[in-house]
Structure P
Amino acid sequence: MSSVGMTPGSELTGKVALVTGGSRNIGRAISRSLAAGGAVVMVNTHTSVEDARDTVRLIEQAGGKAAMFIADVTDSDAVSRLVDDTVQRFGRLDILVNNAAVRRETDFDRITLEEWRRVLSVVLDGAFICAQAVLPHLVRAGGGTIINMGGQTGHRGANRRLHVVAAKGGLAAMTKGLALDLAPHEITVNCVVPGTVETVRGSESAPERPEYRRSLPPLGRRGEPEEVAAMVRLLCGPDGRYITGQSIHLNGGGFMP
């Protein structure tokens with residue numbers, strides 16, 4: 001595993017971060033990277049409970065501090081409990097990473113209204129509900145950071161993922177509006193947009209297969225979750241305080257807006 005984004009530091013010492021969908025893949029890398037920067041991390045999951053426990057264990061083994069909380073980000077009452085528990089445990093809240101998502105591939109004519117609504121609900125409703133819930137605490141902290149985890153498909157489109165394309169595109173637009181609304185509170189809001197990244201899901205396409213090679217960006221490889229996490233960590237730290245309202249792409253040259 002790459003060590004990018006895991007370099008021990010202290011720029012986030014005293015900060016508390018909440019990472020939704022923080023148990024696996026990019027979410028786990030973000031949780032670990034923020035903890036390596038000195039932040040205390042609340043790892044949220046809805047279904048990947050054992051993975052979330054493993055993420056907390058990895059953080060603690062590295063000398064960091066973390067906890068986990070099971071909550072569905074589309075349930076406003078559950079999110080309120082998640083945020084309240086975070087603040088009660090750790091005394092404050094400074095960073096929200098909206099990483100929870102549903103990624104599905106379905107032919108357009110087979111997408112049910114239920115599936116459409118579920119994908120948009122987790123990505124868009126979840127980000128909205130979580131941002132509203134953390135806002136009073138970020139204001140009380142004197143400023144903070146919200147990171148929305150976008151997707152390259154939301155900017156360039158993709159076959160059989162209309163619901164995901166719509167949700168991720170909406171998240172990028174939401175980032176701009178939220179950045180303007182929250183700027184007076186010294187809260188920055190950005191959208192980090194990964195391209196193709198080596199994850200458990202992404203690794204299903206074996207490197208030796210021709211289609212895998214054809215899907216690679218100009219740099220000739222897929223990104224690592226830790227490389228995405230390093231950008232999130234930068235935006236949450238002191239070097240990212242003048243960056244807001246942006247969609248920041250990490251894709252090895254695969255998409256150049």
Structure Q
Amino acid sequence: MTATAAEDWKHWSDGRAAAVSAPHGQLALTGTHWLEPEPAEIPGLPGRWWADAEGIRVRAAAGDGITVAGADGPVDGEVLLRPDSDPAADTATLGDLLLVPIEREGELALRVFDPAAPRRFAFAGISAHPYAPEWAVPAVFTPFEDETQSVVVPNADGKDRPLAVTGQIAFTVAGEHRTLTVSRSGKRLSGVIADASSGIDTYRFRFITLPEPDAEGRTVLDLNRAYLPPCAFSDHFICPFPPPGNRLDFVVEAGEKQVLSR
């Protein structure tokens with residue numbers, strides 16, 4: 001183990017804890033409200049909210065205090081909020097609350113992030129295995145012939161949804177040769193994995209991110225950076241479970257383990 005590798009991992013680990021516990025980080029999510037075509041109230045928020053083909057719409061009065069990012073003043077009438085699937089996505093605020101429109105499989109919802117969320121104040125860190133260089137191993141990415149495919153997997157909210165996957169990585173770790181199905185996330189690769197410790201000593205599943213493969217498909221699988229999914233920090237996230245074949249049959253003694261609470 002080099003000092004640089006261990007120091008880089010420590011910096012990454014500290015950054016993870018800071019990000020999830022930020023005022024509008026993952027621990028602050030207090031609601032994901034799915035919207036219908038008919039205007040309706042959202043508990044705890046003023047105005048009336050609904051979804052249409054363009055995004056989320058809200059009808060409110062200036063005195064309600066809802067402000068769209070970049071606007072000169074509060075919403076006074078009807079406003080369109082574009083979801084996170086749109087390159088020009090919108091957010092809004094109501095006092096300290098951050099309101100984020102999202103789109104998932106054609107359905108629209110409004111997420112509410114509250115800096116005063118109880119889970120944020122109860123947060124005491126993320127438990128993790130100590131850094132161990134033997135869990136960072138070479139891997140080779142092989143794309144599927146059809147490029148992006150979809151596999152239907154359960155999600156944390158109890159619904160089944162398609163998960164886009166683009167290929168597999170092959171690697172040897174702890175003396176075991178294995179493959180994992182992964183997706184492209186920009187130029188990098190990402191995956192949803194579990195192992196023999198999942199749901200026992202670690203959270204039910206974890207996410208991984210790998211560097212962009214080179215022209216021969218070579219990359220690195222660093223399981224020290226296996227991290228907890230957003231739904232470990234708030235029940236209002238809808239994380240996908242691992243696709244078939246992504247549950248390793250041995251214990252991975254690396255990466256994040258559990259959310260710690262006071």
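Taken together, the values in this text are just the output of simple stated rules run on the coordinates, not laboratory data. Please read all numbers here as calculations on a predicted model, not as lab measurements. Cβ atoms are built from the backbone, for glycine too; each structure is taken alone.
Taking -12500 as the value of helix-only ellipticity at 222 nm (-39500 (n - 2.57) for each DSSP H run of 4 or more, over all residues; to 500) derived from one of the structures shown (P, Q), identify that structure. Of the options listed, only P reproduces it.
15.9 is what came out when mean count of other Cβ atoms within 10 Å over residues 131-138 was calculated for one structure; which of P, Q is it? Answer for the origin of the read-out: Q.
When Kirkwood radius over Cα pairs in Å is calculated for each of the structures P, Q, the largest result comes from Q. Upon calculation of distance in nm of label points 7 Å out along Cα→Cβ at positions 35 and 219 from the atomic coordinates, which of the structures P, Q produces 2.5? Going through each structure in turn, the value belongs to P. Suppose FRET efficiency 1/(1 + (r/R0)^6) of positions 139 and 171 (r between Cβ atoms, R0 = 25 Å, to 0.05) works out to 0.65; of P, Q, which structure was it derived from? Matching structure: P. Using distance in nm of label points 7 Å out along Cα→Cβ at positions 163 and 243 as the calculated read-out, with 3.2 as its value, let me know the right label among P, Q. Checking each candidate, the match is P.
Taking mean count of other Cβ atoms within 10 Å over residues 179-186 as the criterion, the top structure among P, Q is Q, with the largest value.
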